[in-house]
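In structure tokens below, several structures.
What follows draws every value from the coordinates through simple rules; no lab data is involved. Computed from a prediction, not measured in an experiment: that's the story for all the values here. Cβ atoms are built from the backbone, for glycine too; each structure is taken alone.
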Structure P
Amino acid sequence: MDSFAALFEASISGGEFGKEGEIVQGTVVAVQRDNVIIDIGGKSEGMISLSEFNDGSGEITVKAGDRIDVYIESRENDDGLVTLSKEKADKMKVWDEISGACERDELIEGTISQRVKGGLSVTIKGGVKAFLPGSQVDLRPIRNLDKLIGQTYQFKVIKFNKKRGNIVLSRRVLLEKERDEQKTKTLETLEEGKVVRGVIKNITEYGAFVDLGGIDGLLHITDMSWGRVNHPEELFKVGDEVTVKVLKYNPETERVSLGLKQTQEDPWSHAEEAYPPGKKVHGKVMSITDYGAFVELEPGVEGLIHVSEMSWTKKVKHPSKLLEMAQEIDCQVLEVDAKAKRISLGLKQLEPDPWTLFTEKYSPGDKIGGKVRSITDYGVFIGIEEGVDGMVHKSDLSWTAKVNNPADLHHKGDDVEAIILSINHDEKKVSLGIKQLFDDPWPTIFSEFPPGKLVDAKVISLVDYGVFVRIRDGVEGLVPSNELVEKKNEDGTDKPFEIGDALQAEIANVDSQDRRITLSMRIGEAATAAPKQTKQQSVAPSTKKGDGKATASTLGELIKQKLGDKLGGEKDEKKDDE
């Protein structure tokens, strides 16, 4: 029989009402303005502050005649009243109950009230405060303990000291026991290939840990979805329930590998039927690389648009110049390999092939017009149609000008005309010729442009070593720098030549082997300025008006004739002097 019961029985039998520090039962005699008078037996009455009977909302919960347990704080005062406390009596009874529960290894219910140093404060029966260490809150450390405030749980008392008023609780002990029970039950039925339910317990960059019931399994990021997953948090959050498949299970190490996508059909199993070549599809750009862009057609099925399949007309240096991440686009299926899980897609195929349009419109021998798009050491590229260029080799630029550098005659952006010489369908190349716009002048070149003939020409290009001029359509020539006669400004200074300038020059040399014509603006001095005659060079015969004498039939004879005229003149002058 405990102390409280003994005191209670003694009071009934008429014994002493009790001693200081003991609990007795009394009867409410009167409820006054500030105090409550209680008869505790033995012809003694005690007094308790009325505030101890306040229920917290302002209501008084006591009336005359009520039987209550009280704690004797002190003996009779000058007024003959004993000082009593209801609150202390309640607390002592709670401590006795807690002590009994602890001895019987029973659980105690409590509500987490606030966060304190090292853990949490828990309010249990009778408002008694107990301490819950942070390490005993859960199976795993919890970073944010504040979220538990206000929660009610069952706890196990792991430390109890009534004298010091110290109670230490644990929730982890209960969870561990519960986990072990669940684990034993789970392991009895766990096997590879089985579909099980679980709860997401923790999330990392490489996967999520799933609580299967006392044992955790790893759901790797590659086994979460047939589609692309950048981070597990895109699909899950802690506490989510999931249905997964056991991929691997090692009873010795108790390691479990799980798969979510394995509970669903592999989308690649129907890819060949769903995405036949030639089909127009809609997708979302998932990633961009140097060589192309990957487009998601459905979760788990992606296709590659190679950089070469992005445009008919543009040379795409990098796919990011045309496409952006997460952009939704239409494209065309080019090829499907379901076994290798590869689909080739094309973007340009949604537009007409410029080459097909070109070949339907043009044939060899047709005349075309366009702008010079680029110039290389070996030729000039001309834009014929959008996406189709043709090349004029330097040997097809002129009948009469030996072109070593195509940039000497043409510049980027020039408007030009040309003849289609050939079309290579396999390599999608077009060969053009500019000189073919005109008939070959060489069969009649010597009769039409004999050395010494004065011609009107137009400057078509300026080079370091002279100027190229057009004598007539299809016939060009070079005036070397040392054979130029600079124009004069009004102040007498030299005026440089410009493209389009008209000038008059004399045919100085016609080279049949290299097929080139050289001219001189030093009229009457062409012969002396001409290069030395070679066996391969030929000059057409001509006559020169004035003195009635026949001119030389070769360039060498022309030079001799010029020198002879000069020497003859000197002799005549000497004879006159004598």
Structure Q
Amino acid sequence: MAPARREQLGSERLAHVRRDPQVEVLIIGGGINGLATFRDLALQGVRVLLVERNDFCSGASAASSHMIHGGVRYLENGELRLVKESLQERNRLLAAAPHYVRPLKTTIPIFSVFSGLLAAPLRLLTHTQGKPKERGAFLIKVGLMLYDTFGRDGGRMPRHSFLGKKKSLAQMPYLHPDVKYTATYYDAAMDNPERLALDVLRDGLDAGPHARAANYLSAVGFEGESVVVRDEMTGEEFSISANVVINASGPWTDLTNEGLGMPTAFMGGTKGSHIVLDNPELFAACDGREIFFENSDGRIVLMYPIVNRVLVGTTDIPVDMRDEVVCTDEEVDYFFDLVKHVFPGIHTDHSQIVYRYSGVRPLPASGDTNPGFVSRDYRIVHGRLGEGIPVLSLVGGKWTTFRALGEHLADETLAVLGKSRSVGTESLPIGGGRDFPVTQSTKAQWAREHAQAITPERAEQLLLRYGTYATRVIADLAVWGDEPLEHHPGYSVGEIRSLIAREWVVTLSDIVHRRTSLAFSGQLSHSLLSELAQIMASERGWSSEVIAREIMSITVEEGSSQWVLS
């Protein structure tokens, strides 16, 4: 890959790292937990560098269910600490990142009254696995009462409610007629987790020049008391010296440690797959809410409307991180069966899939434990490289708790450095969530006040897309203009140029997957890819050969049925 990428950015992309390769803390891994730790340490004034072998938030963090949730089913596994922390962090994120995190009404269809009643207490008290069983109304009621207790936060979220069969079907007529009850509660969702991750990164970088980050820069070895890194665009290698190394590479943690000469066996991740459907009937049936339940095989099932599509998932399958991870046709058929289980009158088929994806949860090794019963909590393991450079390896972690996890990991790092915390993050806004107007009237007012060379309607669209960081995009549009893309008028040439200039874009994939949701929402076309590639070429000096390779890299991925090009 390296020769094909060589002319993309020249030698300036990593110049800031090469000029000063000595830091206090080196973080390996640019997923959400690595980024959260980077942000926290940067706010403490620590000289910190984060490196990511691909793009920021392109691994496990990009393959989530787009949920910010407490994990109601974790109660049964006895993970009360995790549930309480998750609900606290859910509420904090609703306040800190209202531009990307929104409340989500969630409904559980219930087909029995007492199912699982004996197995659940036994599992809670003895931590034995037992045989997975679909949960009945009684058990769900008890769980949601605990959930309310942990997550009320002064009344921010409504309490759960139960409806009988008649009222449930009146409210959601597409439901299976055998439904006995529905339970409804609130969690939260994020339409574009990659953009939230970029805001976390930006907060860290905005702390000052002592905080730096680089994508497409991988840690490949340890030599002479320094970590060897490789520029994935050119293949060139150089060394970085650090007082502390943090391994936040998620499900790749063991492989990263192995590459550094410190073999470990911490991880035992499981594959989770999802599909995104263009199915207006299913979209309407969901009634603006998530449909969530645990199938009889122990797998969590969810479906909910997002960006005018319906997200359906997920699976929980043990994998080897050296193997390719893809969403298989078998998994897709499983999802279709689950949709039919809840909404028997709604037809789904492969032609409705606009995107499908798969990732690996960074779970701890757990032997032959049923994947659904493996702890979702996190821990930090201390080790040493070479003659004694401390290494902190993160095992576990999930999207909802990224701020608390970053704080915990930062505190342990500060202790190793002999420093103390100077800034708390519990109530800090994240990125474009700072001063974000939360009502429709204040959004409209913000748009009128910030419409600079664009209409208020366009300013409000950018506000919803980027939060209050939209001011930076609007300033760029005042210079570059706002001519709509020919093949997607919802974006403009100037807007794409702004993303390329401000958001560490290296490849065409970065634009269509993580700076926008064009791929996820099924809005890609060959013509649009070509148009975007031409804009990238004008900004990065790509040759026609590089343009062709970049487009080919997208269409090859399309060939593996990850998404559909029109």
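If Cα extents along the principal axes in Å, for residues 317-396 alone computes to 63, 24, 18, which of P, Q did it come from?
Numbers: P: 51, 27, 23; Q: 63, 24, 18.
The value was obtained from structure Q.
Turning to a different aspect of this structure: Just checking, which of P, Q has the largest value of mean projected area of the Cα convex hull in nm²?
Values: P: 61.6; Q: 25.1.
Largest one: structure P.
For relative contact order in percent (Cα under 8 Å, 6 or more apart), which structure out of P, Q has the highest calculated value?
On the way: P: 5; Q: 19.
Checked P, Q; max of relative contact order in percent (Cα under 8 Å, 6 or more apart) sits with Q.
If you rank structures P, Q by FRET efficiency 1/(1 + (r/R0)^6) of positions 101 and 437 (r between Cβ atoms, R0 = 41 Å, to 0.05), which sits at the top with the largest value?
Numbers: P: 0.00; Q: 1.00.
Comparing P, Q, the top value of FRET efficiency 1/(1 + (r/R0)^6) of positions 101 and 437 (r between Cβ atoms, R0 = 41 Å, to 0.05) belongs to Q.
Suppose you compute helix-only ellipticity at 222 nm (-39500 (n - 2.57) for each DSSP H run of 4 or more, over all residues; to 500) for every structure in P, Q: which one lands on -4500? Please report the intermediate quantities before stating the final value.
Numbers: P: -4500; Q: -10500.
That value comes from structure P.
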